[in-house]
Structure 1
Amino acid sequence: MTFDLSNCRFAFLDVETTGLSPWFGDRICEIAIVQTEGKRIRSTYQMLINPGRPLSPGAASVNGLDDDMLKQALQFSDLAGKIESLLTDSVIVCHNAQFDLQFLDNEFRRLGREVVFPNIIDTLHIVREHYDLASYSLSNVASEFGIQNPEAHRATGDALTTKNLLFAMLEGLRGIRELDDCIGIYSSPAWPQETPQLPTHLDEAIRARKDLQITYIDRDGEKTTRRITPIQVTGLADYIYLRAFCHLRRDERSFRLDRIVELKA
């Protein structure tokens, strides 16, 4: 099947979530879908979603949402039909698609439904394959391509940035990469048998195995800033933890990833 870029229907998708793992009950709290025909925007859909659970400290620090704001929103079950119709018969485009789609897949499964996403483009996969950058987070890649995103880490801002990024990369790779070659099929995530899928900036920081400065909120609500050396990410009984050497305590410690509210290399 050959895709004509000028007439292809795209659905640029981004979700914000209450935490990092649908396997531990985290939910979608905001979704944006930007539909285009080629580069031309046909519609923009954005909706806050009542996740039925509190935001984690880490998620709230990234997306700037709060629980009171979300309590007034509709639930995913009220919006599922609309969301599915916006994604049907389109090439779905995400940055770090596995992370976003595992949450979307989980929401539909909660309703006893299975959805198939046969045409997926992951801009993260393309940029990692063809460009040598210091970081492949959406914010950094957009900056490298001269794309501004004043609403980073909100669903609509990130979906529009992903749109601009895809077309900028396809233009730069003209003659090297055909659109057909970028398209894959999404299958339901296999974790917890495999490594958990994390947001790009967090995954890169941990995999680099370099010292990080984190601001962490413990179970008692106490906030501390400390330097750590990452060792391993593990899914335990209640959540995903980062095992690291803590230079503040001079010992190995386990940190719940959703309680890290700031992270710097």
Structure 2
Amino acid sequence: MKIHTKISDTIATKGAAYFVLIDPDKIDNDKFPEFLAFCSKAGVDAFLVGGSLLVAGDLEKTIRQIKEHSQIPVIIFPGAVEQVTAEADALLYISLISGRNPEHLFGKHVLAAPLIKRTGLEPLSTGYMIVESGRRTTAEYMSGSNPIPRHKPEIAAATALAAEYMGMKYVYLEGGSGADNSVPDEMVKLVADTCSIPVIVGGGIRSAHDIRNKIKSGAKIIVTGNYLENPNNWSLIQEFAEAVHSRGNIDL
């Protein structure tokens, strides 16, 4: 089954999907199998693997480890053209639509396309928007992109609609790794109300309460990552998954 179909089925049956982002640079190899076990038991729907800047991490090794210890689909979340490997199941084919740098809108995609075709990876075309989060994030710095102001949801909505009209399968509202604040619920709602493609929301999410608000606002995929790099927070994975899969019907 194609990953896009699997994600669509998950959204249809559970109301929304829960993805966990793994940065190969941040892995503790000794504890990684235990972390994967927490995710499997909790019902995580997919792993995103990658980073804006890989210094010492090994993308292929990380994906192989995930495959050895879980049956959860693995989707590459590429921070650069070289982050392409046949070890994964699919790849977010990201266009940084919140910026105006042509290299991140289309240029790098030309270089990556032949690599993706050779590997047989399923490309998931995604309009990626960096949203102001209270601090300058790695994604913002590495891309040289100004974030969408958090008090301007109409800009995000119009940008997301353009992505849908260009044929993209998803739109991703990104607060950034370790963000002080998650994407505002008002922005999530306006984007979700404006578009008919699934809205992904990630960055700065640290509680089930915040997740439920995002789901009620219309998010169809929730991503958490940086917060779960601390083993003390692994016990929350189950709670996060339940909040994502709640269809937003739980009283806050």
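Here are the numbers for this structure:
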{"quantity": "Source structure (of 1, 2) for mean count of other Cβ atoms within 10 Å over residues 37-44, computed value 17.4", "calculated": "2"}
{"quantity": "When mean projected area of the Cα convex hull in nm² is computed for each of 1, 2, the largest belongs to", "calculated": "1"}
{"quantity": "Entry that produces -9000 once helix-only ellipticity at 222 nm (-39500 (n - 2.57) for each DSSP H run of 4 or more, over all residues; to 500) is calculated, selected from 1, 2", "calculated": "1"}
{"quantity": "Which of 1, 2 leads on FRET efficiency 1/(1 + (r/R0)^6) of positions 21 and 181 (r between Cβ atoms, R0 = 25 Å, to 0.05), largest value", "calculated": "2"}
{"quantity": "Label whose coordinates, when mean count of other Cβ atoms within 10 Å over residues 117-124 is calculated, return 20.9 (choices 1, 2)", "calculated": "1"}
{"quantity": "Comparison of 1, 2 - label where Cα Rg over 2.2 N^0.38 Å, for residues 173-220 alone is highest", "calculated": "1"}
{"quantity": "Structure from which 15.0 was derived, mean count of other Cβ atoms within 10 Å over residues 61-68, options 1, 2", "calculated": "1"}
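All of the numbers you see were taken from the coordinates with simple rules; none came from a lab. None of these values were measured; they are calculated from a predicted model. Cβ atoms are built from the backbone, for glycine too; each structure is taken alone.
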